[in-house]
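Values in this text are rule-based calculations from the coordinates and carry no lab data. These figures come from a predicted structure and were not determined experimentally. Cβ atoms are built from the backbone, for glycine too; each structure is taken alone.
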Structure 1
Amino acid sequence: MPDIPDAAARDPRLPDLIAAALKAGADQAEAVLSDRQALSVGVRNGALEDVERQESRDLSLRVFVGRRQAIVSTSDLSDSAAHRLVERAVAMARLAPEDPYAGLADPDSLAVAPFAELDQHDPTARDAAALEAAARAAETAAVAVPGVSRSEGADAGWSVGRWRLVTSHGVDLFRRRSRFSLSASVIAERDGAMERSGDGRTTRHLEDLITPEALGADIGRRAAAKVGARKIASTTAPVIFENRLAGQLLSPLVGAMSGPAVARGVSFLKDRLGQRVLPEGVSLTDDPFAPRALGSTAFDDEGVAVRAMAPVEDGLLTTWLLNSAAGRQLGLSSTGHAARGGAGPSGVSLHNGRLSTGELDLDGLMRAAGLGLLITGMFGPSLNPNTGDWSAGVNGFWFEDGAIAYPVNEVTVAGALPELYLRLVPGRDLELRGGLDSPSLLIDAVAIAGK
């Protein structure tokens with residue numbers, strides 16, 4: 001499947017759109033053009049299930065009239081549509097309520113070339129035949145594991161996306177990113193009892209993607225190991241969150257560091273800046289410059305320069321994650337974490353968040369705890385963002401004497417995250433997968449609701 005040219009990098013419509021918006025009465029304007037080409041192939045139980053091909057181009061315009069703003073978007077890139085887009089955006093902005101914090105990013109904060117090479121694009125373009133072969137290989141390896149009864153499907157995908165930002169105060173930035181993905185899901189069965197297991201990986205470069213055979217075999221083994229799961233009595237015991245899902249436990253921590261949430265007062269960390277939120281010696285870092293990592297970039301979605309930092313350093317909360325508007329509201333500067341969709345204002349997001357590692361591997365964490373619950377699956381989490389009260393349905397394995405004893409399911413774990421975070425013990429098995437990665441995490445005493 002041939003790659004398409006970088007039209008977004010050359011398209012003259014963005015500067016023309018900005019000029020038209022200013023002429024129509026906007027004081028400031030920002031335009032984003034994105035295009036994407038994607039192909040995915042799915043198989044199920046040895047048969048081709050679906051082939052999805054996508055080519056899209058989207059244009060969004062944000063204008064400011066004083067401190068009033070409006071955002072409009074379209075997939076119609078004709079000249080007449082662009083003219084209507086400008087007229088509608090400026091008219092909407094004039095009717096919008098004033099926002100004292102609205103505006104483009106501060107000029108002093110903007111990213112300036114030259115930029116570091118982050119290796120975000122692999123020119124390899126996979127065709128449907130190659131994707132189908134990869135999906136079939138993953139499924140075949142998974143169902144070959146003894147105890148696996150059938151497949152729920154396997155998918156392989158490829159995409160390339162391009163994004164360009166142009167503003168009325170001189171920003172003109174472009175980036176191109178590729179993605180390669182592979183996933184599968186199977187069901188294992190014994191004596192009428194069934195258990196499901198699935199997993200997937202995504203990378204910027206094809207050569208970094210796990211092999212279909214390795215992914216499938218791991219998924220099959222995990223499904224077979226879960227068969228015969230028991231219910232356990234409610235108790236309080238040590239809990240270990242496996243590294244594959246430990247980031248889900250930390251996600252509310254990142255959300256509570258979000259500048260927009262803090263500014264609205266809906267964060268359980270809103271009064272904790274500079275205070276301890278993780279154990280001594282434990283840090284949460286964010287490195288936007290890691291080569292080939294999924295969240296790497298030289299600038300955020302407002303064009304602000306990014307930097308490596310530790311939002312939590314040695315257990316202490318050092319900063320909020322800020323876009324320009326949240327920074328102004330809190331009397332601070334953007335930290336380069338703006339993240340936006342085409343038709344809405346910027347939110348915030350980590351780039352490549354990573355929790356620091358400890359000294360013990362997963363087996364070592366189980367030995368240190370003695371007995372408890374190893375969580376390998378999590379679903380339906382519930383969070384009170386003001387207090388940090390949290391609960392989630394989980395499954396996994398009960399372990400005794402430092403070794404796995406039997407699988408368990410239909411379990412809920414719960415607690416106050418600000419307290420749980422202070423007691424976590426990281427393992428050393430950090431695996432880099434996405435935007436928030438963590439080693440396995442041990443917490444000494446967690447409320448477990450069972451039968």
Structure 2
Amino acid sequence: MKLSRMFAPLVVAGATALAVGCGGTPGGSSDNAKTQTTASAKPDVAKAGNVTLTVWDQEVRGGQAAQIKRLNGEFMAKYPNVKIKRVAKSFEDVNTTLKLAVSGPKAPDVVQANQGLGVMGQLVKAKLIRPVDDYAKIYGWADRYPSLLLDLNKFEPTGTTFGAGSLYGLSQMGEIVGVFYNKKKVTAVPKTLAEFEQQVADAKAQGDVPVQFGNLDKWPGIHEYETLLGQTADKQAVRDFVFQKSGASFDTPAFTEAATKLQGWAKSGNFTPDFNGVGYDPAWKRFSGGKGRFLIAGTWLVADLSKRMGDNVGFFLMPGADAGADPVALGGESLPFTITSKAKNPDVAAAYIDFLTDANAQKALSETDNLPAMKSDAPSATTGLLGEVATAWTTLGKADGLIPYLDYTTTTFYDDISAAIQKLLAGKTSPEDFSKSVQGSVSSAKASS
């Protein structure tokens with residue numbers, strides 16, 4: 001399938017300063033970082049000599065794995081003097097092992113690092129990854145992306161201000177968290193949240209699993225909660241909270257309303273039985289096998305679900321309270337590829353990142369059922385699951401409807417919010433106490449930064 005210009009410029013109001021109110025001084029030491037020179041001309045990779053480029057990525061599922069294997073092979077064919085030593089890890093493994101790896105004596109050259117303060121900000125603060133503004137100028141990367149998607153990979157040198165400052169990496173794919181559905185069971189896409197909830201209730205009454213969901217890994221609960229939050233809270237309020245604008249708070253009626261609805265869904269049996277003990281991958285695989293009507297998940301599953309379900313799977317954005325309301329959904333872009341400060345050949349590393357995000361890469365991403373984040377004028381996929389995703393991406397862009405992932409908020413918020421949601425889903429806290437405790441964790445993180 002071919003993909004086209006499915007990326008309408010996505011401009012988040014007020015996203016130009018995305019400042020997070022954390023004071024303090026830079027952490028880490030420049031002693032840990034290799035002295036960097038500023039590149040001034042496009043590197044000639046063919047004349048770099050024999051180079052082994054060690055790359056850590058989390059492109060381990062279906063179409064993600066297919067595209068990176070294809071592009072790695074093409075890069076090595078173009079530059080026979082370069083060998084890519086790929087280390088593929090799950091998102092969870094990357095998050096937990098990355099900082100230790102890049103600070104060690106055998107640091108990889110290129111790594112994918114999760115946006116936000118929790119991972120990427122810490123690497124910037126410790127000077128473990130290098131800014132790539134020099135390469136961006138050489139290769140014209142600013143012209144390749146809408147400004148918002150570049151901003152999501154920017155930090156001030158202290159690592160405490162997210163969304164402004166220097167560019168530290170590039171992402172390949174756009175991401176939306178929406179609703180996949182089984183077309184054999186769902187004959188009409190719901191136009192309102194109430195219609196969606198009625199279909200969920202009907203599925204339960206008929207003995208089916210309404211919404212397949214596995215939260216053993218904890219992070220999937222963020223997607224379930226924030227999908228509802230996009231329908232109960234103003235999108236700017238969510239953005240302001242994530243970027244910690246003055247006066248922004250989690251402890252508000254709109255945020256509590258989403259928690260109340262989510263807990264109600266759990267108590268009503270709308271999710272997979274024993275969902276807190278079911279893994280993310282087993283849950284979507286059950287859905288692809290015909291168990292369940294809906295799956296709230298990200299577009300990174302498009303290739304896997306298309307392969308398993310063919311024409312029987314569809315995708316829509318969670319509808320709001322009123323039919324025809326502008327859509328709101330969480331998403332953004334995939335983990336950026338960054339260059340470590342200890343990279344032995346940063347010029348080759350930069351050429352590799354450029355290769356992963358150029359026009360040829362867009363074609364490879366499209367042909368492996370992925371959603372390119374880069375601007376494109378190529379023909380678009382108009383049919384099948386990828387066509388529905390492409391339409392949703394463009395619709396979100398026109399409506400300025402993307403809200404950022406909550407776990408970007410503070411250095412500890414990934415752990416804080418995922419644990420709090422798991423507790424909420426288990427009925428071990430009230431929605432009101434949930435909102436208060438989450439805001440408390442933000443205040444504590446800001447005070448200690």
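Supply the structure label, taken from 1, 2, corresponding to helix-only ellipticity at 222 nm (-39500 (n - 2.57) for each DSSP H run of 4 or more, over all residues; to 500) with the calculated value -6500. Let's see the in-between values first.
Details: 1: -6500; 2: -12000.
So the calculation was done on 1.
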Using percent of Cα pairs over 24 Å apart, for residues 82-209 alone for the comparison, can you identify which of 1, 2 gives the largest number?
1
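Assign the value 21.1, calculated as mean count of other Cβ atoms within 10 Å over residues 290-297, to the correct structure from 1, 2.
Values: 1: 18.5; 2: 21.1.
Value 21.1 for mean count of other Cβ atoms within 10 Å over residues 290-297 corresponds to 2 out of 1, 2.
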If Cα extents along the principal axes in Å computes to 66, 50, 37, which of 1, 2 did it come from?
2
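Matching task: 29 is the computed value of relative contact order in percent (Cα under 8 Å, 6 or more apart). Pick the structure from 1, 2.
2
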For the read-out distance in nm of label points 7 Å out along Cα→Cβ at positions 282 and 314, a value of 3.1 was computed from one structure; give its label from 1, 2.
2
Of structures 1, 2, which gives 69, 51, 35 when Cα extents along the principal axes in Å, for residues 42-265 alone is computed from the coordinates?
1
